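Trainee: Down below are the structures I want you to see.
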Structure I
Amino acid sequence: MTTTRERIVTEAMRLFAAQGFRGTTVGEIEQAAGLAPRAGGLYKHFRSKEDVLEAAIERRVSEIAEFDPAIEMLPLGDPRAELLLVGRWGLTELAAEMPLMKVVQKDGDRFPELVAKVRERIIARGHRQGVAIVTRILGETLDDRQIEALVSVALGALVGYRIEETMFGPRPVGEEDFLEAWVELLMAYAARAEAAPTAVTSEAG
């Protein structure tokens, strides 16, 4: 069951993303969360709007952390199927992350400490998770430098897909077709690295 605190965070992020942090009032958040507007309901759970935003970041960090045990449980043996599964998960998680990213984009200049927290605890952590996943799936084919490069490209493609969709509406290519091409590109890089590791490493530098 969703608690009042969770509803406040969810509705606040929806409003922050649509209207901006500055443009959203406490009363609007309370009303959206099913509380009497301007009656002080938000302050029973949070000290301020900034506190709500920080709670949203912490919630996102917790959601990402839940995937860590799943990395160790990935069934090895079919890299294409495994990467497809990871790509689907990535797009799903990025969709959930878009409201927070909109807030950072619109109001990040007001909260440099929170932006730094998002960068380290969400963006950098996502990259580290990607490295762990690719190492587990393709570690016998790629060296550490190649894995870092491949993860940067792979995450960039997933993020770009979601950002373009968020900004401009449905993409001309559906998710499944996109993911199929995404997996094939990753596998092609891995195959090329395995066939000519020196050449790929040299070009990466």
Structure II
Amino acid sequence: MSLNKIIVMLGAPGAGKGTQARKLQEKFSLPQISTGDILRQIAKENTPLGSTVREIQALGKLVGDDVLLELVTERTNKKDCTEGFVLDGYPRTLNQAKQLSLLAKKHNKPVFVIEVKVSEEILLNRLTGRRTCSGCGEIYNIYYKPPKHENKCDICESSLTNRSDDKLEAIKSRLEEYKANTAPLIDYYTNINSLISVDGTKLSSEIFDELCCILKS
């Protein structure tokens, strides 16, 4: 089934928007475009841009609007985006939201914005406890979804890592950045009747079922 929509996942770091984006990708065969994943890949590269991104991520700051727009535009112009796509981590600011509106017109697709709401206390536990498999990318959490063996993936047995931007100080900085820059998007999209809010503390499957009903209606 083709939705032919641009779906935006909004929510603070650790809210679970990435998980729902992947589920939507699988269900509707839509590419999931995570600006975070793109930037982390760039950060691994031995280039001036890679060095700049590494420094920004270590401080828990956000990459500039123009850089992100260029990355998103390049990615969404690819053939697999012709039937729509899911954006995870973009837009984060009002300026980026306005840039996305122009991009959506070029793609001739409506924008549906999904806000995943979670309290700050739960977010801190989710982020500080998050561990990622260095082999297959499976995500664990020492509080909510611990591996069977400490620091070892259940699936491929590779070692688990703690992302540089999941350190406590970086997390607090990211949450403050979210409150200052991204939270106003909730008002923006509410005012143009494009916002759908879901409770991010529910079971992942329950959230997904709710989203499917909304998006197919």
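Trainee: Given a computed value of 17.8, 49 for Rg and Dmax of the Cα atoms in Å, for residues 96-151 alone, which structure among I, II does it belong to?
Mentor: Working: I: 14.7, 45; II: 17.8, 49.
Comparing all candidates, it corresponds to II.
Trainee: Which of I, II yields 67, 34, 32 for Cα extents along the principal axes in Å, as computed?
Mentor: Values: I: 67, 34, 32; II: 47, 42, 33.
Working through the options, I get structure I.
Trainee: Moving on to the next point. Quick check on the output: -13500 is helix-only ellipticity at 222 nm (-39500 (n - 2.57) for each DSSP H run of 4 or more, over all residues; to 500), derived from one of I, II. Which one produced it? The partial results should precede the final answer.
Mentor: Numbers: I: -24000; II: -13500.
Here the read-out was taken from II.
Trainee: Taking 2.5 as the value of distance in nm of label points 7 Å out along Cα→Cβ at positions 72 and 176 derived from one of the structures shown (I, II), identify that structure. Let's see the in-between values first.
Mentor: Numbers: I: 3.4; II: 2.5.
The read-out comes from structure II.
Trainee: Upon calculation of percent of Cα pairs over 12 Å apart, for residues 40-87 alone from the atomic coordinates, which of the structures I, II produces 72? Please report the intermediate quantities before stating the final value.
Mentor: Details: I: 72; II: 68.
Structure I accounts for this read-out.
Trainee: Computing FRET efficiency 1/(1 + (r/R0)^6) of positions 144 and 192 (r between Cβ atoms, R0 = 41 Å, to 0.05) for each of I, II, which one ends up highest? Spell out each step's value before the answer.
Mentor: Numbers: I: 1.00; II: 0.75.
When FRET efficiency 1/(1 + (r/R0)^6) of positions 144 and 192 (r between Cβ atoms, R0 = 41 Å, to 0.05) is calculated for I, II, structure I comes out on top.
Trainee: Also, I was wondering about something else. Have a look at I, II and say which one yields 25.2 for mean count of other Cβ atoms within 10 Å over residues 8-15, as calculated. List each step's numbers first, then the result.
Mentor: Values: I: 21.5; II: 25.2.
Corresponding structure: II.
Trainee: Further question: To test your reading of the models, identify which of I, II gives 29 for relative contact order in percent (Cα under 8 Å, 6 or more apart) when calculated.
Mentor: That value comes from structure II.
Here, each number is a calculation from the coordinates, and none is a lab measurement. Predicted model, so just to flag it, every value in this text is computed and none were measured. Cβ atoms are built from the backbone, for glycine too; each structure is taken alone.
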